[in-house]
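Peer 1: In structure tokens below, several structures.
Every read-out reported here was derived from the displayed coordinates using simple, explicitly stated rules and does not represent laboratory data. This one's a predicted model, so the numbers in the text were calculated from it and none came from an experiment. Cβ atoms are built from the backbone, for glycine too; each structure is taken alone.
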Structure I
């Protein structure tokens, strides 16, 4: 039986992002853009902290990776909802580029759920870089005005990261966590074992 004491400190930072979601949605509903943005910043910071703690304290686990991924996804979705409400004009003007990035991401999620029954938690280097750029862009846009070169960089990185995730899904027959990228997957004993 899973109890609270089974979770480590890194897991609790992931829990924060999930637990903060309803509060962030309430702030959007109340139209509190500035407060929402500051709390969204806190959520993004916990994403960096939990991964650092897990690696530093050597407490990484499949459960923790999945929890972290879920926290990331829900934070990203809430960030997008915030942009739709508070920066609607920008979203409307750039909806085609956003769709170009979002549709492959949706396909990747469907492939993962069909094959593994849950979202991936590869946590590749490209995924981490893409998440950092996404977070910086979303927060900057909410606080200030759009930086278009950063927006285009976010779209390109998001597409590349999604393509890599799709390739990794086809490379691994069973769900695994902590794959740095395709180069490392080619040498990953876990992938080789699943192919036997």
Structure II
């Protein structure tokens, strides 16, 4: 058998990290960060604790890597939402956010749980603050182009609505009228003013 190539080692590393992230997400999203141990993550992932520590020096370092990965996914989603008009872009953004709610239950639980502990995780606070400021500027620009006179306040209201909808949907699941709320936001914000 020939020695593994650098590309093969990278594939193995990525597959191992995905197992670790998936198991961590499952446990952090259902049991909570504090109630989850590295041993539980390893067992759920079907790997050794040592392998986790080979990639991450601590549970907090693992969480930080997960959050950074999540931030990159968010940035990619934003890059894919641009349309020919600000109304089209904002409509795409709303659809992307609502699709995120539909398919990322455990991740939403983790995010909401961490958001109540921002003083515990400084890196989460710093990343959330930076991302939120950037997203608000983007929303403000879109709402200004669409014609909202108080576009800064309206951007904050829309961002707050997204947070509240995520929480309500997480709690109520199929009893929450997600499709109707999505359409209402598209109608309210994306029709010409």
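Peer 1: Give the label, chosen from I, II, of the structure having the highest value of mean count of other Cβ atoms within 10 Å over residues 75-82.
Peer 2: I
Peer 1: Comparing mean count of other Cβ atoms within 10 Å over residues 43-50 across structures I, II, which is largest?
Peer 2: Comparing I, II, the top value of mean count of other Cβ atoms within 10 Å over residues 43-50 belongs to I.
Peer 1: Suppose you compute P(r) over Cα pairs in 10 Å bins from 0, in percent, for residues 59-114 alone for every structure in I, II: which one lands on 20, 41, 28, 11, 1?
Peer 2: I
Peer 1: Given a computed value of 0.75 for FRET efficiency 1/(1 + (r/R0)^6) of positions 67 and 179 (r between Cβ atoms, R0 = 35 Å, to 0.05), which structure among I, II does it belong to?
Peer 2: That value comes from structure II.
Peer 1: Given a value of 36, 19, 16 for semi-axes √(5λ) of the Cα gyration tensor in Å, calculated from one of I, II, which structure does it belong to?
Peer 2: Checking each candidate, the match is II.
Peer 1: Same structure again: Out of I, II, which has the highest value for distance in nm of label points 7 Å out along Cα→Cβ at positions 51 and 139?
Peer 2: II
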